[in-house]
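Some structures to go through are shown next.
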Structure 1
Amino acid sequence: MMQSLKIRNFKNLSGLNIPKLSRINLISGKNNVGKSSLLEAIGVYIDDSELLYVIEERGEYPKYLNRDITDYFKTNMEAIASIFSNRNTEVSSDNIIEISDNEDILSLRFVYYTEQETEENGNIVRKAIVFDSEDDLIAENALLALEIVRQGKNKALIPLERRLDRIRFGRTKRMDVTPIIRINPESNDNIFVGKLWDNVTLTEKEEYVIKALQIIEPKVESLAFLEETPRIGRYPVVKVSGVSKRLPLRSMGDGINHILSIILALVNCENGCLLIDEIDNGLHYTVQKQLWSIIFKLAIKLNVQIFATTHSSDCISSFGNVLKEEANTAEGRYIRLENKQGSIKYTEYNFDELKIVAAQNIEIR
């Protein structure tokens, strides 16, 4: 698991330092304070291929490029600049993104480079030569790229004159964490959820999913995915005790579908990291404590580290209650992000402090 987190120059997180993390980390804060950016930074830190997802999902990079585009530099530059604080595109030692867990540091920076042809074993190989020093005399034919480096050795160079979606990312992946899965309010896509279900069908993990659905509908007995038409694709249905026909899960509300996405992602994320944006989306406060209880148990059983965001005081309260009641086994931290004079800082509460804060009606969202 990640033990700590430092973020420098990633979007609005110009200098965030969280010295201690836990297995389950609940993050809250006002709008535009950087909760989603924190999840994105963690994703990029674990696997640099997450970078393409980040810029696409935020609308910074088109998912479907115009075939007539031949000069990708401007599009790529604007997209990559969006992850740097103040969209800074300078090539300098000050304009570097750093995301780290203790001594394991991932850095991203703009660099100039040239390509050089060399012969190796009778084959012509093209190698990139990076200008490391600001004092270097930059060659006239130098190009601009994004350089990604982990611990000063594992490196990836992302040329900005080529299509980003055709460049092989993932070369600096943190190898001790696999896989990484993201969940957000838009993750109820049937194709995505159906693939997660296929991975656990007819295994003991299938039982965990059914128990989670029973939080909202105790009479759910089984789950399956059917295909309506090739255009619509597959969709989840459930068998409910006392009902002769199978019921589409989408007919039972957003909450139960969100729980399905969360638990399927969790059981597919063994020995990995799960990122959940707006974990309480569509969930009534009366079911959130049960959901947290299941999440805590499965996270330990499957060795998953979880980072989740919320705006809901009910979600925070439920999290704190489970953390206190299951103190012997539960591993969790509540972290609030807030903007202090233009800089994003964090405040941490343990479950005793959460109880006091709730009792005194202090703003913790």
Structure 2
Amino acid sequence: MSGSTLGHLFRVTNFGESHGPAIGCVIDGCPPGMELSEADIQPELDRRRPGTSRHVTQRNEPDAVEILSGVFEGKTTGTPICLLIRNTDQRSKDYGNLLQTFRPGHADYSYLHKYGLRDPRGGGRASARLTAPMVGAGAVARKWLKQQYGTSFDGHMTQIGDIVIPFEAMEHVPNNPFFAANASDIARIEAYMDDLRKAGDSCGARISVTARRVPVGLGEPLFDKLDAAIAHAMMGINAVKGVEIGTGFACVAQRGTTHGDELSPQGFRSNNAGGVLGGISSGQDITVSIAIKPTSSIRSPRQSIDLEGHAAIVETFGRHDPCVGIRATPIAEAMLALVLMDQALRHRAQCGDVNVATAPIPAQAPAIEPHRP
């Protein structure tokens, strides 16, 4: 199966299935000499891990990461880094009734017609469980970007179902199971999710993620634009159906006098572009928003067909998130980090010696300096 690798110079190849013995990834292209251990990666996996609240799947996976290669005496060697996460709590029998039918909204129908067979256990390769290795790889990218440029990432949920979550402060994000930058509406959201779970239904979500202190110059015209690479990566997250950069679709209602971000000697005066101009990073914050569809695997009976094309009723009995967006924030952060890491290495390879001394650089944007070993 092709399509399991993301990136060019920083390449991440994802492997495994939801109910296989393990999942993981191989990272190729990580620069040598960076201190790296499981302790750098595990905190990010813990943020994404299932079973952390009553509002997500109760599959009990520790998601303990193992580094199998690419690190010697605590430092990266420049060779491929293999991350392994063992599956320990599979319940494949929950999917026995799905062998002859197709779950509406799931990948069952399209996978069968493409490959001639499918793994219905937890969705197989189509499972959101395969985002865990990407979060692990993202932790590696985040550490390198932080050390090189001071780049940081943060995200939060801005909407769940029909509840728009007002922004209060980022300090609230780690204190609730929804990654919401809000404290006053959590009880209402929890009641909403309890009702949804009892009804055997699901809902979607909207997640916003920001990268700060991004170097100027990442991305390439025409078809390797930074925002195109970001959209490509975000659409690779399970259940994502929409991606916005900056103001996104809201730019339709804006005037040019508003949307075009004016500059001053102190820097840009707004950031409607989301930190990308002409497909190249401007040094402003990269702002991305993603739309996540309702979970396809739900308990409510749904109309479908069987393998012979006859009408059938499908009910899913496995353990599932009533909203897959609840655990999506660290995934979106990781995917953005992977893109920026790859783009930083690509820029360094071609334009690492470029030094524009006369042009003003916004205070928040570190210039990319020539590589010095």
Structure 3
Amino acid sequence: MNREELFSIRPEGPDNRIFNIIKDSFDSIAKPLDGFGDFETLLSKIGAIQGKTDPDTGKRAAVIFCGDNGIVEEGVSQSGKEVTLSVALALGKGISTACTLGRACNTDIIPVDIGIDSDERIEGVLNRKVSRGTADFLKERAMREDQALKAVSVGIELALELKERGYGILAAGEMGIGNTTTSAAVLSALLNIDSDKVTGRGAGLDDRALLRKKEVIRKALQKYDIDSADDPAERAFEILLSFGGLDMAGIIGLIAGGAIHHVPVVLDGLITAVSALLAETMIPGVKEYLIASHRGREEGVNIALERLGLKPLLEGDMALGEGTGAIMLFPLMDVMADLLKNAGRFEDYDMDRYKRF
């Protein structure tokens, strides 16, 4: 894939006819109209994306892209990049936080090594390594063009592969020390907003380390001529190359693949939301295939979701990653899918349907 092929992707859009059929089916349930609010819209949207009047939420997976970020060398994180490998090993063994939630939420966990800085082959983790992490973007651009495009292709290919294996819905997740720094830099550059506003504490920085993180991002944003491209897609791609991570590029690909193959993709926190905004800027229309799971603690999450026009379904002040917030939404989908199929209708109560005015 080259960048022109990436920008030429044109999602055809969900089926609004099916959306309306499902919404009407909710209206036929003996309850106040729109009584389940956003959750009725959620199921209707899933069905419209899939092209099914009976939305398929049963077989689902969280795809967790793992990669290291060279910017960690600048002291922007509480821990070192070795933690990325440690968590990836835990994902492969099925003992990580995401794996534990996945068992409780009937969600398969699919960890992907897209750029861990290690030559170790990790049992239980898909090996789709593009490179051993990215460069320190305070010194040079994070990625070469071929690396970013290869990572995007990994995501697109996984979306198709998983659909062919029967998965009807996917969650996007990530794991990589330093990726709240990459995401804050990307979001600031993409929206041309003050980087301090979107730079948070990540996994838990003290005040001094947070100041260092903000300083590094401010300096890096002055280093690259990201505004030389007039086309929004070209500009977004240059921002990805300058500041992004391989995990972000993989998520962009998963989102693009979901749009191509009519598979809904559930977003998690900051990194997935910023990746989604990049994806929508490069491939207009992919946002119609996205679901926002939760309103995260990092301010950048809410800014990115607002720009995408996506309303998160959960509150909770969460800031974890690994796709955990997205995984936690799946049981609520099950509840609504069961309601849609099995709830009593107005005719079962010998009542007239409520009318919309």
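Derivation of every value follows stated rules applied to the coordinates shown; laboratory data play no part. A quick note: this is a predicted structure, and the numbers were derived from the prediction, not measured. Cβ atoms are built from the backbone, for glycine too; each structure is taken alone.
Quick notes
- Identity of the structure behind 33 (criterion: percent of Cα pairs over 33 Å apart, calculated), options 1, 2, 3: 2
- Which of 1, 2, 3 leads on distance in nm of label points 7 Å out along Cα→Cβ at positions 149 and 181, largest value: 1
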